[in-house]
Structure I
Amino acid sequence: MKMLMIVCPENRRAEIRQLIVRHEVRSYSEIANVLGEGKTGKHLGTHTFPGKSVLIFTVLPPAKKKELVTALREYQKGLYEGEGFRVFALPVESIM
């Protein structure tokens, strides 16, 4: 199993949700108002450093992970350069 962590601009949240639902991923969690700094700059929700991100994560079996990553790569092609869209995969183990 893998956990996908999707970091995207707040204004892309609905599109990412739609993509997830379209690929029949029924279990995901979302954290809004994510602040931070990365490759695309600071996103602190302030006048000087506007913008916030959203973190969406889901745990998937290998086949579904591959399907969703393929869809996310295709989605990324339609974004503006430097928009701050990232996806990370982490190994996970269910302990309960």
Structure II
Amino acid sequence: MSEAVLRIQKNKNVTLPLWLIKLFHVGTGDFIRLEETKDGVLMKPAKLVDPSQAYFWTREWQEGEKEVEEDKKRGRVKKFKDVKSLMADLED
């Protein structure tokens, strides 16, 4: 297990060591959750998702997004000039 001593800098900022950034897969703008424990402070990555957007991050939705991107890449898409044309194509 690795360890680091961090200095509190101006404006109360700390700089995480590179090994920790790589371990947590975090970068600029990401969030880290700090929790008080009986042994000290536990630090772990935090993913903040607006509850109204949570569906977008489900596995099923993300799999659908990948499928759409693959369809677009392979040209399996159609464009319509208006809704009437789209509806006509759906009825065929």
Structure III
Amino acid sequence: MTISPTLFSQISIRIIKEQEAIIGPLAWDEASKVQGLTILSRTTPEVSVIGDPKIVINNLVARYEQLFGRLSRDICREAVVDLTAEIPAEEVPSSLK
């Protein structure tokens, strides 16, 4: 089963927006530092995921966890639980399991 790139973009946006609710615009600044993730618009919001989307999302979650601790990883996971439910277990990024 091929997962739509749009779904991984939605997951990325949901994670960023959830972090933004807690830490403000810094969430977007940190996301822009993740290799393979390009912020196309903060207001729309729109992102582009280039490369292996599982790696990009794992790196995004790791970025927030590195800065803000384990709780931030749990927040990311909870923010996208409905989206990851649509993906076969082997396709879910490890950081969201």
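Kindly point out which one of I, II, III the value 11.9 was derived from, the read-out being mean count of other Cβ atoms within 10 Å over residues 14-21.
II
Quick one: relative contact order in percent (Cα under 8 Å, 6 or more apart) came out at 48 when computed from one of I, II, III, so which one is it?
This figure was derived from I.
Output the label of whichever structure in I, II, III has the greatest value of FRET efficiency 1/(1 + (r/R0)^6) of positions 6 and 78 (r between Cβ atoms, R0 = 25 Å, to 0.05).
Between I, II, III, the highest calculated value is found for I.
If helix-only ellipticity at 222 nm (-39500 (n - 2.57) for each DSSP H run of 4 or more, over all residues; to 500) is calculated from each of I, II, III, which structure is the one that comes out at -10000?
Numbers: I: -8000; II: -10000; III: -17000.
So the calculation was done on II.
To which of I, II, III does the computed value 2, 9, 11, 13, 13, 10, 9, 7, 6, 6, 5, 4, 3, 1 (P(r) over Cα pairs in 5 Å bins from 0, in percent) belong?
II
Readers should treat all values here as calculations from the given coordinates under stated rules, not as data from a laboratory. What you see is a predicted model, and the numbers here were worked out from it, not measured in a lab. Cβ atoms are built from the backbone, for glycine too; each structure is taken alone.
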